[in-house]
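What follows is a set of structures for review.
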Structure 1
């Protein structure tokens with residue numbers, strides 16, 4: 001269970017966290033943008049500044065950190081939107097859950113990684129999508145370029161790729177909607193009402209990087225609405241390599257987490273097994289000559305440790321907390 005967060009604000013927001021029942025009829029949809037982050041204060045500062053380019057600003061921004069060192073307080077000055085920093089236990093799931101605690105039932109929560117850059121109309125298109133499609137519970141966007149599969153992009157390169165990919169045009173809040181299995185964690189928006197009514201939270205049994213927590217959360221929300229991908233929501237994932245989970249821990253998660261979700265019933269066995277085998281094959285193939293930006297040997301070692309633990313029936317996602 002998440003520990004009680006410490007809260008810091010750059011200004012006092014006039015928005016209620018929860019609305020009383022007699023207020024719901026007149027409540028307006030808020031776009032609450034949340035960024036879990038750890039160990040990348042300089043990058044976070046660039047991303048917060050980048051949000052100011054939005055044609056429709058978020059109503060409220062939550063930055064979820066594990067310590068004061070994760071954020072440069074100067075980045076919070078003079079932002080044109082209310083911003084709150086909440087501090088508590090480290091881990092993608094627990095940090096995202098702290099943002100959920102800030103929601104009212106009419107809100108939309110836009111979850112971004114701390115290295116995701118949005119097209120200027122991203123927030124506006126997200127609000128329009130959820131207004132026009134009340135049946136949508138989860139929406140994820142089109143990633144124009146993803147640095148996670150390579151050495152990653154710095155802020156300037158990511159911005160250049162965003163501008164080139166966006167082409168200066170705007171999408172439509174309703175066009176280009178297709179069904180999706182899950183939201184992509186670097187950019188996924190969720191409707192607050194089913195989350196709050198059904199007491200859904202990101203699974204805190206998936207620690208640290210919380211590999212596949214986006215799949216698990218999306219599949220549980222799929223029981224309460226559509227999960228879609230929108231061509232109108234465009235952005236670039238920088239895929240920054242700083243502050244990421246060490247190779248052996250991630251490698252363990254690549255096997256243990258899908259197995260856990262199969263047992264939990266939130267990931268189709270065929271899809272999970274394909275992902276497990278694909279990751280292990282990539283780690284094995286590149287272990288002799290690994291890419292400079294990926295610890296393939298560490299990941300392969302983690303894969304093998306998880307397979308051993310599966311055979312011994314002791315594999316658990318949280319065993320990565322004991323690995324070095």
Structure 2
């Protein structure tokens with residue numbers, strides 16, 4: 001059976017709480033076709049992978065490259081998440097809006113005070129231009145210990161003061177919102193990263209583990225909206241604890257995540273859109289293989305059915 005975007009399987013959104021057993025007994029062809037059904041039907045959001053081979057954060061990226069990748073993502077998503085507001089990243093929300101997409105725009109905060117100010121000023125400017133639907137002030141700053149809680153709270157409050165009417169949050173691992181209630185209280189929306197892989201979880205337990213992460217963030221938020229800003233599974237690389245990268249596991253994780261998210265009406269930004277070679281540093285080989293498309297912008301799963 002060859003796949004066509006208008007020839008879908010019989011999945012119904014009314015099916016509740018999909019479990020991993022749903023994929024048991026399915027042929028490779030069935031799994032690939034379900035993956036493609038979900039992808040072509042459209043998911044909530046993708047994390048935008050900016051860098052090609054030989055590029056890395058700090059390089060200035062031009063409009064042509066961003067536009068080319070945005071054109072690939074546009075048919076498959078409603079939202080785009082960006083991670084920075086400088087060095088070409090500020091073009092991501094601008095181009096996304098041209099394509100009719102919603103934007104979660106992040107200011108990258110770290111130990112460089114001058115860059116922090118540039119990021120915050122650019123985020124505010126983009127928001128005032130109408131290019132930001134949700135503003136994210138920092139990404140895993142507490143996890144990396146790059147700023148103190150008080151410094152981070154100052155930046156969040158400053159952005160909130162400057163762009164009233166636009167939801168402002170902070171992105172970090174789900175447990176940071178449990179451990180830092182003052183940060184959680186300050187956020188309009190809880191932006192939670194949920195990675196069973198990086199907690200060494202065996203794939204067969206990955207969906208319930210991710211669901212538990214989400215519910216911990218939701219409980220910490222005490223009624224505030226919660227968005228999963230990153231989750232995914234690598235297709236290649238080193239085993240981490242009990243978590244094994246593979247093409248099959250990556251494809252199944254994408255399926256399980258989005259069937260559950262659609263059933264429960266949960267916003268998920270999938271990590272990631274494209275493989276990025278620069279990420280092999282601290283993460284090892286596995287860091288370069290989180291994309292749905294490879295580094296050459298070719299779809300990694302189900303190509304023979306497209």
*Given that distance in nm of label points 7 Å out along Cα→Cβ at positions 127 and 239, derived from a single structure, equals 4.6, which label among 1, 2 identifies that structure?*
2
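One of 1, 2 was used to compute distance in nm of label points 7 Å out along Cα→Cβ at positions 159 and 191, and the answer was 0.5. Which one was it? Let's see the in-between values first.
Values: 1: 3.6; 2: 0.5.
Going through each structure in turn, the value belongs to 2.
For FRET efficiency 1/(1 + (r/R0)^6) of positions 119 and 215 (r between Cβ atoms, R0 = 35 Å, to 0.05), which of 1, 2 scores largest?
Details: 1: 0.90; 2: 0.65.
Answer by largest value of FRET efficiency 1/(1 + (r/R0)^6) of positions 119 and 215 (r between Cβ atoms, R0 = 35 Å, to 0.05): 1.
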*Taking 0.40 as the value of FRET efficiency 1/(1 + (r/R0)^6) of positions 263 and 295 (r between Cβ atoms, R0 = 30 Å, to 0.05) derived from one of the structures shown (1, 2), identify that structure.*
2
*Comparison of 1, 2 - label where mean projected area of the Cα convex hull in nm² is highest*: 1
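Taking 3.1 as the value of distance in nm of label points 7 Å out along Cα→Cβ at positions 255 and 287 derived from one of the structures shown (1, 2), identify that structure.
Numbers: 1: 1.0; 2: 3.1.
Comparing all candidates, it corresponds to 2.
Any read-out appearing in this document is the output of simple, stated calculations on the displayed coordinates, not a laboratory observation. Since the structure is predicted, the reported quantities are computational estimates derived from the model, not experimental observations. Cβ atoms are built from the backbone, for glycine too; each structure is taken alone.
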